[in-house]
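Given below, in the form of structure tokens, are the structures.
The numbers here are math on the coordinates, done by the rules we state, and not lab data. Every value quoted in this text rests on a predicted model; they were computed, and no experiment measured them. Cβ atoms are built from the backbone, for glycine too; each structure is taken alone.
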Structure I
Amino acid sequence: MLGAVLMAAPGIFCTAQPSCKLKPSKTILLYPEGQNSEKGLEEARGPKASNGFSKPEHTDPSCGNISYIADDARIDLYFPKKPNGQMVVVCPGGGYWIVSSWNEGVYTADWLLSQGITVCVVKYRLPNSRHEIPLTDVQNAFRYCRSHAAEWGINQIGVMGFSAGGHLAASASNLFTDDITRPDFSVLIYPVISLDKSITHKGTRENLIGSDRFWGDRDKKVDEFMQAQERHAELIEHYSLENRVTADTPQTFIVHCTDDTTVPVENSIRYYRSLVEKSVPAEMHIFPYGGHGFGFSSERFVGKGNDRFAGLRPEFESSLGRWLKSIRK
């Protein structure tokens, strides 16, 4: 068993934030019969594998961070009063150890609804070193939403992700299996992009693909050790998403802060360069301060003086709103 790695999960942590009053219009379990069944939703597919968690799911009441998501992987759907035809599948961050369901989930939905955008927040299974699991959940969310798009008046579905959720959103943007699972656009906010040790977030990397200690275990036989080394290198290359960009990668909006000490800004810079090299339309904003994990936790939610990104938030939200409007079909 590779085991989960509890590192400092990126995101805003438990600071007695008040919960948002916004509630989803509908919540759909991705695997109604659990992740040990081969069955999924009628509109989607099965779970592929189990993440192996036996502990019950837990939500921290002070900040909404959810851990040990397993059988109850789900999507929360939010419908605006005046939909504009766009939908965003939201991937909250949390180092692939927790899901930041307030800061990067419900608060995000609240802002997107104000833009007339329909929202699907994915409370995905944490990988527990089983790397394919989170992307399986996001792709099944896309399958479900695409199947209901006409009913909901949706003609464009994109993805948005934060930190490790940004890695998941970038994975969805490059490792899609068909037109159904390919996002129409991508918004990456302080994303983990690379598993290169020099710039990655260690917890994100090890929770996704396993610890370096596991892969470097020298108690294995020589041939098993060499096979493990080769497989480890393959996974690092595969999930270093600056390497996965093609001309089919969707148009992308990126936001990062220079003073982000959790996920270095070089992650976004490398990805942006790859997008430009492949002639993928891209816009990137690098702000001078704001750190990591600012999400959509404006002072309206966290209290005056508690939003370290407050001075730049209007520019961020204005730019993102303008970009989303400019690409609307």
Structure II
Amino acid sequence: MSAGLFELRKDAVTGWWVATVVDRTFHRDRFRLTAGQVGGDCQNCREPAGDGVRLRTLKDFAFHVVGTEEESRRIDRDLAQVALEQARSSGSWRTVVAPPREHRPLQAVGAVIAGEMLRACRDAVAGAERAGQTAYVQVVQNWGVQAGARTDHLCLDLYDLPQVPHRVAEEIGGAARFVIREGECPFCRLVREEPRLRDRLVWEDDASVAFAPFASRSPFEVWIVPRRHAADFGAASDPDVAATAEALRQVLGRLARLDGPPHNLVLHTAPVGERIDATYHWHWEIHPRLREIAGLELGTGLPVNPVSPEEAVEELLRAVPDERAPS
């Protein structure tokens, strides 16, 4: 019997399935895509004033919860009743911007600036916890126009969301079920097992492990997970943040040698006010944008990954022949 077109893989945390293409030989040329530049005037070079890493508010009130068509028709009346300070804490859109004229990617700016930017994100998550007026703080980076970037300036966006994102909620629930069933955090198991197996390991040091997840949803997807178990990035220590910044620089540097692809960088952390230290584990995810969404995915919701994570890691390590993942 010939091999199938897809290999169905199950995410150990969420239980969701991914279809990995297995009947095609990997061709690097199919995934050559450089992050496109936005161009034009850069407001982040001027606003806010200052020479270092800065926090800029782009929208005081970015989200309005509308569950039905009738609620959407009442939006103007509802907004008139929302106090500005409440809107800021529950729905703002902010961005952590690198120093003026800093249009290089995160891996190129050095450990100092990268660490400062991640500390600003950590402080924003911690500040939301103290305020208690939002449900979740989502940290993202969109690098390249193909990944949704609207500026060439190095920045990390912060969204104060009025609800916990579906993906994060599924991870939290799945991790709790895993702990009940297996007796340990699934992310802690991954941190232990991926360096032992090594076929999906991208990078590791004493503080962090970076690997392509078994059920990767997209080509060259990589997770950076701290070895120390903790649910809340807002409570991370300065050494924790510095170690994460270095891990991100190392992994993004490997990806950059593959033509500098567009990518999205996202943080998954505990929702504001939720005490889930025993079951959840904060981590960062890198999702290069190297393919289009096709009909099977739209029709079924089943992610289709045309590159197996094992092949992706081989390619990433081949791109840096003088820098192997530490043993």
Structure III
Amino acid sequence: MWPLIKLLPVKTNFRFVAFAKIAAVISILGVLASLGRALIPFEPPCGGLNCGIDFTGGTVIELSTAPKQVDLAAARAAVTQLGLGDPQVQGFGDGTAAMVRYQPPAGANVDQVANQVEAALTQALGQVTFDSPDVVGAKVSGELFQSGLMALGLAILLMLVYIWFRFELQFGIGAVVALFHDVILTFGIIAFFRLEFSLTTVAAILTVIGYSMNDTVVVFDRLRENLRKYKRMPLREIIDLSINETLSRTVITGVTAILALAGLAVFGGATLFGMSMVLIFGIIIGTYSSIYVAAPVILLWGVKRGEAEAEPLQPADVRP
């Protein structure tokens, strides 16, 4: 019975296409709910998302407790008690320095709030040296938000070009539909669970796009091979066959990544929790979309079968 991977069936015969209509209804409802939750209310800069300081503006203070290490948990607790939203405390360098980011209340005096933060940090950490606070203005945060959205759009466009170049336009459309599906649902999860939307979150979404595309390419590669091999088999049966043949690889890869990210979410602290959860949800959604979004689009659109028959591999010429 060991290794436990032997418990997984070598060959499966699930009828994925038979549930494509039900999955389509679930996906459409999920996309609509995610769009509504992420966009409403239509207020800048992030609508219904829980924007971080990167996109809303705020104050940044750098501190040093040299020669001793910074107690990040104590610093984070001290700033949180001041009621400044969702402050961020991040260590850097040799561990004796940290950066504290927070958002002053609307209409509050920036200098007075900075003095309160420094006093709370000094009480929690002991002797601390502070640099002058820097203010991230609304203009800079707005530019960062636009740059983040442009990065996501450019990534999806480049994925379309790649799939179109490697396969056919039909495959590219299926892949891009799946990518939009994954990105929108990921935004919905961020909005529903009130996870902080920051530049780190944008990086996590870009990672989800790459993972989803990689999973889709694996299915498409096997689908293209089977289209050449089984020319008279109905397309829906070829899609089921291709997904089943790549299912074990998909499950093992996804579970491995989720286990690593789960450890990061549990032991990585509050700073890495949001990013880890976005990646976990993204991997699950990306695996689902490769099966029930990208492949069914090929079924709806149709695909041109290859002209040449697949050539079976010949055994090597073994001579004594």
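Out of I, II, III, which one gives 15.5 for mean count of other Cβ atoms within 10 Å over residues 63-70 as computed from the coordinates?
III
Which of the displayed structures (I, II, III) returns the greatest value of distance in nm of label points 7 Å out along Cα→Cβ at positions 127 and 167 on calculation?
The structure with the largest value is III.
To which of I, II, III does the computed value 28, 23, 21 (semi-axes √(5λ) of the Cα gyration tensor in Å) belong?
Numbers: I: 28, 23, 21; II: 31, 24, 22; III: 48, 23, 16.
Source structure for this number: I.
Compute mean count of other Cβ atoms within 10 Å over residues 103-110 for each of I, II, III and report the one that scores greatest.
Details: I: 27.1; II: 17.0; III: 12.0.
Looking at the calculated values, the largest one is I.
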